[in-house]
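Participant: What follows is a set of structures to go through.
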Structure I
Amino acid sequence: MRPLVLRAVALAAATLALHGPAAAQNLGSLYDAARGYDASYQAARAQADATTARGEQARAGILPQVGFAASASRTDSDIRTPVGTGPRDFSTTQVGVQATQAIYRPANWASYRQGQRQAALALAQLQLAEQDLIVRVGQAYFDLLSAEDNLRLIRAQKASVAEQRATAQRNFDVGNATVTDQREAQARYDLVVAQEIAAENDRQVRQVALDQLVGRSGATPWAPTGAALPAPPQPADLA
């Protein structure tokens, strides 16, 4: 599951990279930024590292125990006898290695197996956190693109309605239209202005959500400029 999702993210990032401006960030770069900033993912990774380390500690209980010891000493002495005096110096060096292997320690083996299962569980939880992060970054990324598209659409509608309002005003001024027509055109213009304000607010909310997720201010996603044609299913057969 995870390789397929990561490939999908990479494919989407490459597609957007072909059509986006140089100042924007693609989906892959924003996902990498989120991996280094998102608190929930960082917590899952730290937990996985700690659990793996505890598993290695439990593994040490079933491995051979090896001890190494070494010592060196030197003795300097003067020997005095009735026949004369002379030095007697000698050195002593000791090196020892001791290895022990437990034959039957069921508690250690139980701890080892428990540590292995806990490590596997922590790895699965980390992968789940990665999947969740991919979904959240992709959702925030495309939500912002959608909000920007909606804002552009409403602004285009505003320009069109403004022309209609101006036409209605001119016709009213020369007596070719009634005041009702002029006021209806003004009402349509006021409505699209309100829609523009709402769309701009929504875009700002989506921007803040993406910025908080990736830890950057003013994150700008690359927007595809060409027609996006999804590939048909393979095989294209309901059965």
Structure II
Amino acid sequence: MTDPVTLWRRLADSCVLLDGFHALKHAVRFGAEIPVAVAVDRPAALALADELAPDVTDTLAALLTEVPEPTYRGLVERPHATAVAALAVRPPRAAHLETLARRPRTAPVVVLDNPRNLGNAGAVIRLAAGFGATGVVTTGTLDPWHPTVVRGGAGLHFATAVERLTVEELPEGPLFALDPEGDDIRGTKLPDDAVLAFGSERSGLSAALRARADHLLSLPMRPQVSSYNLATSVAMTLYHWSAGGF
């Protein structure tokens, strides 16, 4: 049997870091392949599972190896308060692309157009998983599988399709882009196969995505308030969809 630390170091560059108990919990629930998982205090981690996620306790008991705290800190850049970490195999891109392209869809695809903030991107993926969105697509240079994004998403990348595409590669479907100059979203019913696009935190929608949009929509906002946080905008829009519209 391969030593878990040796296995970790061999796989670290090719796997997804699951940073903390909750990221590992969600990855297990949604079927991630996890070749190695460690904890500084294995009994405490399993007790936490018994308390918060008994459905994964047996799986974690088989996965977790206890390691000394200095060893754990040498494996992760930002130690988590739960002192639990794991590596997971990233799902095949082809499978995610197939999911995103499948029609008819029963839930929207969320598009983050050239996002900049890693934590915000992670929060959006967590929201999308919670609402049962088909997937989250990013355009631009941000890697949606960056460790900071996965940390912000609490491991819920494995609950939805997460990929980076160009605007030209976006999945088919009516594209609703959020923009301050758009029509009030409260007058629009969003279809299940909608593609919901959100601009970057600083510069809004790119010209390419704006040109591709079928509809521009705006969120209700008090005068003199300049903008919402990206994750807040996505949450409001997905709630509007899930509530059935008008």
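Participant: Tell me which of I, II gives 20 when you compute relative contact order in percent (Cα under 8 Å, 6 or more apart).
Facilitator: This figure was derived from II.
Participant: Here's another thing I want to ask about it. Suppose helix-only ellipticity at 222 nm (-39500 (n - 2.57) for each DSSP H run of 4 or more, over all residues; to 500) works out to -10500; of I, II, which structure was it derived from?
Facilitator: Matching structure: II.
Participant: Here is a further query. Given structures I, II, which gives the highest value for FRET efficiency 1/(1 + (r/R0)^6) of positions 80 and 152 (r between Cβ atoms, R0 = 41 Å, to 0.05)?
Facilitator: II
Participant: Kindly point out which one of I, II the value 8.3 was derived from, the read-out being distance in nm of label points 7 Å out along Cα→Cβ at positions 64 and 160.
Facilitator: This figure was derived from I.
Participant: Here's a follow-up. If mean count of other Cβ atoms within 10 Å over residues 128-135 is calculated from each of I, II, which structure is the one that comes out at 20.8?
Facilitator: Answer for the origin of the read-out: II.
Participant: Identify the structure, out of I, II, from whose coordinates Cα Rg over 2.2 N^0.38 Å was calculated to give 1.09.
Facilitator: II
Participant: When Rg/Rh (Cα atoms, Kirkwood Rh), for residues 32-119 alone is computed for each of I, II, which one produces 1.48? Before the final figure, lay out the partial values.
Facilitator: Values: I: 1.48; II: 1.10.
Structure of origin is I.
A short reminder: the numbers here are calculations on the coordinates, not readings from a lab. All values reported here derive from a predicted model rather than from experimental measurement. Cβ atoms are built from the backbone, for glycine too; each structure is taken alone.
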